[in-house]
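Multiple structures are listed underneath, in C-alpha cells.
The numbers here are math on the coordinates, done by the rules we state, and not lab data. Predicted model, so just to flag it, every value in this text is computed and none were measured. Cβ atoms are built from the backbone, for glycine too; each structure is taken alone.
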Structure I
Amino acid sequence: MPDLIRLSLSIENSLYDRLEKMVKQSGYTNRSEFVRDMIRRQLVEKEWEKGKEVLATITLVYDHHKPNLTEKLTHMQHHHHGKVLASTHVHLDKAVCAEMILVKGKVGEVRRLADKMRQQKGVLHAEMSMTSTGTSLK
C-alpha cells in the first residue's frame with residue numbers, strides 16, 4: 001500500500017451520524033476506506049465531465065423477433081469495433097434476449113452509441129453504466 005497520510009476533519013454531529021450509518025450499511029470495515037472510495041467516485045465523475053476516456057457497459061433487453069434488430073445491433077458494434085471490447089448475449093426466454101456490451105471511448109462517443117442502440121425498435125430497455133479506465137486513479 002502506498003504511503004498513508006493521516007488527517008482529521010471537523011463535521012457536524014448529524015453529518016457524522018449519517019456517515020457512520022452509510023459506512024455500516026455499505027459493509028465497509030472502516031470509515032477510511034469508505035471515504036477513499038467516495039473521493040475516487042468524485043474523481044471518476046470529474047473524468048466524465050471533462051470528456052475523458054471511460055469504460056462502460058451497455059445493457060440491452062430486446063425482442064429478438066423484431067425484424068432486423070439483431071443485425072442492426074451487431075452492425076453498430078462492428079461499426080464501433082475500436083470501442084467495443086466484448087459482448088455477451090443471453091437468451092432470457094423464447095423471445096427476449098439480453099446483451100451486455102463492454103465499450104471504451106470518450107464519454108460523448110459512448111453515450112451516442114448507447115443512445116443509438118436504445119432507440120432501435122424492439123429494444124425494451126437499455127441502460128449504460130460508466131466507470132473510469134483507472135489510469136488517473138493510481
Structure II
Amino acid sequence: MQIIDDGRCFICGKDNPIGLNAVFTTDSDRRRAETQIRIREEFQGWQGITHGGIISALLDEICAQACMCCGLSVVTSEIRIRYKAPVPTGSVVTVIGEVVGERKRLVDVMGRIELDGKIMAEAEVIMYRTEKLVKS
C-alpha cells in the first residue's frame with residue numbers, strides 16, 4: 001500500500017482550511033512527537049466539551065507522527081482510548097505520542113492529551129508499517 005500525503009489531513013494538513021492545522025515537535029532519539037493546540041468551539045460534542053472523536057483523532061495522529069519521526073510509514077491498526085476527563089473547548093492541550101515497541105510490521109505507541117499537566121485522555125495504539133510515504 002502506498003500512502004500519499006496531499007496536505008489535507010484533518011489534524012495536520014496545512015492545506016485543510018477546516019482542520020486543526022497542528023504543528024509537531026519531534027525527537028527521533030526519544031521516539032516522541034508533541035504538539036500544543038487550542039481546540040476550537042466548533043469541535044464540541046456537548047456544549048463546551050470537545051467531541052470524543054476529535055480527542056481520538058488527535059491521539060491517532062500524534063502516535064502516527066511519533067512513528068514517522070523514526071522513519072516509519074504507518075497506518076493505524078488498532079486504537080484503545082481511555083477518556084479520563086472532559087476537555088473543555090477553547091482550551092490549549094498538549095498532545096504527546098511515544099513509540100514503545102516494535103514487532104515485525106507492527107509498532108506499539110502510547111499517546112496522551114494533557115491539560116495543565118493533567119492527563120485528560122490516553123491511548124494505546126498499534127500501527128501497521130506500510131510502504132514509503134509519498135508527498136504529492
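General remarks:
- If distance in nm of label points 7 Å out along Cα→Cβ at positions 21 and 109 is computed and equals 4.4, the structure in I, II: I
- Comparing distance in nm of label points 7 Å out along Cα→Cβ at positions 29 and 125 across structures I, II, the highest figure comes from I.
- Structure from which -4000 was derived, helix-only ellipticity at 222 nm (-39500 (n - 2.57) for each DSSP H run of 4 or more, over all residues; to 500), options I, II: II
- Highest-scoring label, criterion being Cα Rg over 2.2 N^0.38 Å, among I, II: I
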